[in-house]
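Take a look at the structures listed below.
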Structure 1
Amino acid sequence: MVYIPDNHKKYNLLLQSQKCNGEVFSYPSNLLDKLGDAGEDNLDPYGYSSYEEYYAEIDKRINKGEIDNNAELVELLKSYKDLILQMNKKEVWSVLKYIGEDTDAILGLKKGRYYYWPCSMENPRYEGVIDEEEYTSYLYPTDSYLWEIAEDPTGMAYRTIYGGENSCSTDKYENIMKQVKEQLE
């Protein structure tokens, strides 16, 4: 069952995840890629109904690595789990209301809805928005005319929107999306 802290329930977050009983994750893709290179495939945090279920999968792989006496893999898996634990404390994630127009993406962003901007206390930087797909965060513009801050325990959203720290303007976002489309064609 998707976890939503009690103080965030008033924002009606993660409707799709609640309906489909799937948890959302913030995760270090670079470390996940290293694990894939080390033979630990299918560890993407997709399709898990809870954090505990995913952590159990990682623990199972750590145990297997210990049995196989693969210390390097065990350390990599432990580092990955430690980061996942840090990154998925929703109590410190920012909650923002999207006040821009609905995006044209299939699931995208809807005007008037609240969204998580995940971060951790250890690394409170903008990494994206958990949109209507509700699997993980995706890059979206951070212009102040698009967002209202509801909860911002680390100050990350404020620093991003008003201080420009690790921000993504609409122009920059559109340029990135144009480049992605060109590469896919």
Structure 2
Amino acid sequence: MEDYSFKIIVIGPAAVGKSSLIRRFVEDKFVFNYKFTIGVDFFSKYVEYEKKQKVRLLIWDIGGQDRFKSLLPSFYNGTNGALVVFDLSRAQTFPRMKEWLSDMKQLIGKKIPVVIIGNKSDLISEIGEVIDRNEPSKYAKEENCLYIETSAKEGDNVENAFIELTRKIIKYINST
């Protein structure tokens, strides 16, 4: 599998922490001064998904503002898997994330492995739960997706989310 490289898209509403998740995964950094992604940014990282088994992830960080929606078909082209992100500290991002997932499925037109991410788990202790934490799990099961809660700030579960998606992609490829 070392020759493989997979295109991963990271999508979801604006300001849910998509870029922060990617930066934590690729560079092991967290940046406090946030800048909106304009269109799309690109990252690359080799990941060991099993002992001595590596693949290269080509990560597309897709801006969450509605004004970029017309560009999505070209951004989604050739995608092997997706991380679809919402913010655990802002309840309104959960239904918006569902729209992103639905739109992505329509635009891609085929099934691809997806991991749904509830990001900013570190903020729950500060602000309390703003969303029933069972709801995303239930929704992910209905959509045949994996659900993982992460904190880009603390690094919790970030690498795990990318590795689990990679494993799902490999399993999917091997089953088709």
Structure 3
Amino acid sequence: MKNPIHIGDNIDTEQDIENIFKVSLLPLDIFDFWERCGQFSDFIADYFTYNFTDRPGCKNLISTVINELVENSVKYSKNKSQPIELVIRKRAHRLVITITNSVPRHQKEKFSSICRELFERDLDELYVERVQAASLDSKYSGLGLILLKKDYNAQLGFNFFENDQDLSYVTISLDIEVG
């Protein structure tokens, strides 16, 4: 990893892990057939729901979180033929999720700016501002990330880096209580 930049919460992805689910997705497959994103998110939610039988509503929470992360990764991947790596770890009553995708260099600064604001600004004010801005141009609103942090109380971390071929990537890490 070259030129690493970390924004947000430091999330331990290894401590007390009880279950790991890993998958690689090609953005092109979902980009051409958006309904697959919802189907995939529901599948993941069904897969993990048995871990949280004492937590009503967990299926919708898990599906919503996965859908938001996968949809964003698909939309903003630089190369739609390069896999997105998704790893979901179960820890007690929590899920720790990481998703990695390529990002175009010209969008890296814009996205890192959006990420920084999640930790520097009042989330309610930022939400209202982004809703108003999205009515004019929905591209890069960051609304989903704001909602994950604000409404679901998720911890979020963003790691930007380059590989040996100078391609840019971002890994989004999310830690959320389920139920």
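For this structure, a couple of remarks:
- Relative contact order in percent (Cα under 8 Å, 6 or more apart) - highest-scoring structure of 1, 2, 3: 3
- Highest-scoring label, criterion being Kirkwood radius over Cα pairs in Å, among 1, 2, 3: 1
- Read-out Cα Rg over 2.2 N^0.38 Å, for residues 69-124 alone, computed value 1.22, structure in 1, 2, 3: 2
- Value -0.45, -0.77, -1.15, -1.26, calculated as log10 I(q)/I(0) by the Debye sum over Cα atoms at q = 0.13, 0.18, 0.26, 0.29 Å⁻¹, for residues 29-84 alone, assigned to which of 1, 2, 3: 2
- Between structures 1, 2, 3, the greatest calculated value of distance in nm of label points 7 Å out along Cα→Cβ at positions 53 and 133 is seen in 3.
- With distance in nm of label points 7 Å out along Cα→Cβ at positions 21 and 101 derived as 4.0, matching label from 1, 2, 3: 1
A short reminder: the numbers here are calculations on the coordinates, not readings from a lab. Bear in mind the structure is a predicted one, so any value in this text is a computation, not a measurement. Cβ atoms are built from the backbone, for glycine too; each structure is taken alone.
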